[in-house]
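Input: structures, listed below.
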Structure 1
Amino acid sequence: MNLQGKKGLVVGIANEHSIATGCAQAFANAGAELVVTYLNDKSKSYVEPVATVLGAAMLLPLDVQDDQQLDAVFERIASQWGGLDFLLHAVAYCPKDDLHGRVTDCSRAGFAEAMDISCHSFIRMARKAEPLMKNGGSLLTLSYYGAEKVVNHYNIMGPVKAALESSVRYLAADLGPSGIRVNGISPGPLQTRAASGIAHFDELINQARQRAPKRHLVSIEDVGNMATFLVSDAATSVTGDISFVDAGYHVMA
């Protein structure tokens, strides 16, 4: 899992406890050079120290709903690096009222916003990355078990993540002839800032700890190890896959 000489884009770091941080640190440890993005000026104060520790080559603003910012990130990568080997998409959002309500009651606007930020932004990044991956590459996103089965309180994010997982498969088919692999990771519940928005999240944590075959929670480092494998040449024939990193929780009935 040597990433020496590889260049990657990491989107979705919120702070030092983010899953994206665990992945980025693993990428850096394996020798990759990284571009890191931050959402806005408020989040920059949390992301910048992480980028410094990583030794990131660039720290750039990116709100995935801002097409100009998205264009600017890939233009900067093209001008400074001339190419890209991999990217990690670790972005998800849903308005609180829609996230905490029944799927039946989700508003049209809330569903559209959740899908745009959590799913379609990955498709947009794939389109921007494709011409930069002239010698092939790897695209990676993050999902959750609630995409496959009904998980209490995950609500509308279940259908949204299901769409993301389906997008992984279709993007893999689209981009495979160009040597670009597309995969997803489905981690067990982790106590991150993003997860704290889910109602009764402590129940998910406790259930995962009690029911997973290994009887423990996973860490951001565990997810980072899998991410590093998937973007490395060791996974050159792995594409269109969703890899679970959940201590075996998903195999339990």
Structure 2
Amino acid sequence: MELECGGVKGGWMRIAYLDMAQGHSCPSPWSRIIIPGTSKEVCRTPDDAGCYSVTYSTHGMNYNKICGKVRGYQKGSTDAFHSAVKGGKSINNVYADGISITFGNPRKHVWTYAAGFTDDGNYPHYNCPCAHIPGPDPPSFVGDHYYCDSGDTGSYDVSAYYSGDVLWDGKQCHGSNNNCCTSTDMPWFFRQLARSVNGENMEVRNCHLETFSDEDTLVEGLELYVQ
């Protein structure tokens, strides 16, 4: 009841809470790993490319406001919105490497946490749109409702776990004219819907265009609230 999000204080119902630092279990089909060389426990996706979905019940509640945050790390060569350029412009496809938050059936977009190639490397096809050398814009259904960040600087390594830079926390955005850390709300997002919805469940998908050996977005924490 003390949560303040989007200028709204209190009255929120929490529908999702994952904190791997507190010893929580990963929801299926995500699975737990320890990032090599660290003690950080995170949730990864299966080996194959695609989207791996977790559904969270809203317990039949009517709501028109959604709030939440995601904490994660980059693994390998995540490509931000490159997949949308290759034809994945549908909300049902891998339109981004990262976390897609939606509700209802058919899916309606809430927020995207995208992971880009590098902060300041010369990769205009794979970086975040806000990076020092910008990459592709998101598809139209995403609009401005996204955060994009990278844990890598300069070149990249598909086998690397970039555990030294938390994604979407508003910090460590390298390179001149990098605008990926400008939102003072990060890592929190807030959406006010145009209409109230009746008990439609929330879905969190972790998506990547290539296999785990090349890339993944490793989730350490997740919270979702509705009102």
Structure 3
Amino acid sequence: MILYFMTFSTGQEAVQRYYSARNEKTAVWGSLLCGVLMTVYAFIPAVLGLIALSAFPNIEANNALATVSIELLPPLIAGLLLSGVISATLSSASGNLLAVASVYVKDIHGPLLKKVVKEESELKASKYVVLIAGLFAIGISLFSQQIIPLLVFAFTIRSTGPFAAYILGLLWEKVTPNSGYYSIIVGTIVGVSWQLAKEPFGIMAVIVGCVASLTTFLLVNWIEKKKGIPIAPSAYESNE
């Protein structure tokens, strides 16, 4: 629950939809409706996992859904279920690939070249980044084939650093410029290091990383305020 709460609060596939909402009311009601539907849906993979464990005691976790669908369900239902899984995967993957392209084009490409990049060049660079990132992701999945550990590791990377910066940056008006920057760096390093260390003491990497990120955010924010550094404009002020 902690892992999903933190990672989907900062996940690009969710954030992109918030910022594309028609207005604030639509975003709020869409979020509430999504929460209700996800609460109901959350029981489905758990039940399918229990069925797989009961029917096939020695089954590998990665093969549970596909095995239950093919072996126990009618062909039509199995086809609909697996099609839904593929569609959800493509939807999330497309959002994340666009996120990689957006971050590169907006935050790296222009500053790296030290000049203003035209929209046509940004679009061209985005296409190349999506292609490269997609091929890289396919390579990782074919090399590892450990879906669940890879998924948890990816969630850890994308949530440990940005969680405090994104959430507090939106909700807290008195934020100094470098609070988010340093919290992202520290949270990511701590989270990834804890994951690579096989999560000592049984504590999940996402928890340790997010605590480090939050602590860094509050500490840097307090230090910069003491130095008299002015607070950064809020997200709403920036949009205006």
Query raised in the report: Where does the value 0.15 come from, among 1, 2, 3, when FRET efficiency 1/(1 + (r/R0)^6) of positions 25 and 105 (r between Cβ atoms, R0 = 30 Å, to 0.05) is the thing being computed?
Result: 1
Report summary line: With Rg and Dmax of the Cα atoms in Å computed for every candidate in 1, 2, 3, 20.7, 67 is reproduced by structure 3
Query raised in the report: One of 1, 2, 3 was used to calculate distance in nm of label points 7 Å out along Cα→Cβ at positions 9 and 201, giving 2.7; which?
Result: 1
Query raised in the report: Here helix-only ellipticity at 222 nm (-39500 (n - 2.57) for each DSSP H run of 4 or more, over all residues; to 500) was calculated and came to -25000; which of the structures 1, 2, 3 was it taken from?
Result: 3
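Every number here is computed from the coordinates shown, using simple stated rules; none is lab data. Since we're looking at a predicted model, the values are computed, not measured. Cβ atoms are built from the backbone, for glycine too; each structure is taken alone.
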